[in-house]
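Next up: some structures, all given as structure tokens.
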Structure P
Amino acid sequence: MDNQEILQEAFIDVAPKGLDMVAPAICGSCAVESAWKFAIINYAQNQRGGPDVPPCEEEMLSCMTNELPGAKNDYVIMSFMGGFHGRMFGSLSGSRTKAIQKVDMPMFDWPAAEPPRYKYPLEENTEYNRKQDDDSLASMIEMIDHWKQEKGKDVVCVAMEPIMCEGGDLQISGYFANGVRKLTKERGIYMMVDEVQTGVVCSGTYWAHEQWNLESPPDFMTFAKKMQAAGFYYSSEHKMKMGMRHHNTWLGDPVRALLALN
């Protein structure tokens, strides 16, 4: 079995609808940070004029000293309070659960929106829960505008989990998720669904976000843990056009890919 066949059977055969490509990674945090890299690179390329327009000399020189315009310090990732995306520097900046895991660490200056918090039973709290969804969406719009106007920073990607497990079993409705998808589409922002903890038939469907019945698929979806391998799915429109924009030695872990296959 060649590498292409392994990728097909281990990953693509169970890919969520609308995401036909996969980028293997080493762990869940790696998968999240890699997906955010893809989002930021794609956003920067669009701002520059498209994937065929290379970075200019000033960008190439300034990135080596971690400065603008090459180091996009004015690009940010939005996550949610109660959300968890990993424990490495980038992913930890987007995680908002356990303070002991964040304290003392240098963090990116990234925004965190307040998620809807529902009352149960759902059928007895329809009006209250819908208001939670609408209020959270409105606060996201306000926050995106605030960060642009007051801080000069663009929200490039919204990262969300179908169930914020580590944040206290905070579940997200299909209505809210579709609102986020509409918002991100309208603003030219990417939507990443983090299924590291919820993926692989934990919720009645292979991927938990499939129960949202999104009008259009997310731009990226991460996986790890129960998949026995890690990585993220994306659509071909977000494929890197320039070599070495995203790279690691083995492009994931070949042994873990074989575990996922079996």
Structure Q
Amino acid sequence: MASEGYTGPADLLEGKGGFWPIRGHEDVDYAFMVEGLGKKWWIMDTSLKFWPCCRFIHHSLTAFERLIAEHDLKPAEMEKILIKGSMLYAPQFYVKQPKTPVNMQFSAPHSMAMLAFRRTPGPQWQYPETMDIPEIRELRNCVSIEMNTDTLIVMEKDLNGNAPKQPKCVPTAVEVTARGKVFRERSDFAKGDPAAWVEGMEMTDEELRAKYRNQAKDVMTQSVIWRSTTEKAIETLYHLERVEDISKIMGLFSPQWFF
């Protein structure tokens, strides 16, 4: 695009509406940007999203998944679900009866309900028809959030620590009242966090493949050709070092070729 004369804002990073000002920073650490260049690969420190919702909700989902799996809790048994700690301090996370797919992505009660009902993580979590299913509406009303200053103190250590100054450890607990007692589980990290932060949270290759299949299937459920192409796309993505011309693989990711 640049070779064709395309231009953009010169102050994209540092301008009034630039990247680091809107992130709440007054300046940028230029030395850190090139430290270990060619040796340190930050992609290995990237968190992957196991569930289709805002990442801030994933710490509570991680604890909740363990809890319902260990005790085989059923939605009908759950009288109250309390999230304690976490990063859910903004109003959009508290919405119990979302009205749009975007609301559903940020609603902690909705995501907790989807997990409680064992809905497969994927686009299905934000289907409009799930908003008004009576049992899901009822369970969303059982979810509440309680902030914990101890969690914020832990997060602050990362935010004020070494670059890149992002919170890694986010102590989050989930308490479920069911069967006449309270079940508790806690997680300091979220499913999908890298092994570089903590071992045991990273997504496996098969989990990544399953996520891709589910996302792709939602686009063209009935096409045998598309399902075959999806598998070819997965294998291609896992062996990009063999691809000499990336333009030749773009068709693997576009369903329009199969209509």
Structure R
Amino acid sequence: MRSGGDDDMDYKKEVQNQFGSHAENYLYSSIHKLGKDLKKMLEITNFTQQDSLIDIATGAGHTANAYAPYVKEVTALDLTEQMLKVAKDFIESNGYENVRFVQGDAENLPFPNESFNIITCRIAPHHFPNIKAFISEVYRVLIPGGQFILNDNVAPERDEFDQFYNTVEKTRDHSHFRAWKKTEWMIMLEEQGFHIYECHRFEKVFHFENWCKRMSLSENEMNNLSDYMKNSDDQIKHKFKILENEHGIQSFSGEAIVLKAKKVR
């Protein structure tokens, strides 16, 4: 297992504070509870009723809930206690009794080597300050031949687009660390020893007002972020499909990937 420095610990406390105070918002967020991405995760996973699965950074529990009917046991892990309570209430209200809830750090997993057949992580790694430690931990606790199903927002390959997208995300949510490029994910996973089997791209539309309010941005903060996006150059507006209305930004588009990798030796 690994442990980060003081800066990482301070950052993770900020993540806990940010998500703890907005936990309920994520339960009802359409981006998190709906979407073709979650359906695709299920489609590309090979599972049996004997499998043990861990959903890392489970949030409000939508992914753990979706997989629960298909495997023997699900471990829903999250850094934030309030998030785990929301996930527990949600999943148990759906009648699933094969899910356990563990508070823990994605970069320092509290489990022995080779503990799980399947690992999922959805719309979360952009919050992790040490992404290589996370990937190393996923590899460590996965059995040989086990599957890692990754789903996260990604930055475009062009550096100026990458910088714009990550600036927007960080301005809206200070617990955002970095959305990685598709190529960066593939390099990091293969360097760790994973083989990549599938990668699917999804476009995501962010409705600006609701997207901001989920993080409780003030009107002034929303206006400043809206002005930043409105004042971007035409290439950026075209790339991110930025739509404006009389109040400011109406919506913009980003992208995510769903990726399937396997641990090999």
inquiry  = Given a value of 21.2, 69 for Rg and Dmax of the Cα atoms in Å, calculated from one of P, Q, R, which structure does it belong to?
reply    = Q
inquiry  = When distance in nm of label points 7 Å out along Cα→Cβ at positions 96 and 248 is compared over structures P, Q, R, which one is greatest?
reply    = Q
message = Using FRET efficiency 1/(1 + (r/R0)^6) of positions 48 and 208 (r between Cβ atoms, R0 = 35 Å, to 0.05) for the comparison, can you identify which of P, Q, R gives the largest number?
response = Q
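Bear in mind these aren't lab numbers, they're just calculated from the coordinates by the rules spelled out. Predicted, not measured: the structure shown is a model, and the values here were computed from it. Cβ atoms are built from the backbone, for glycine too; each structure is taken alone.
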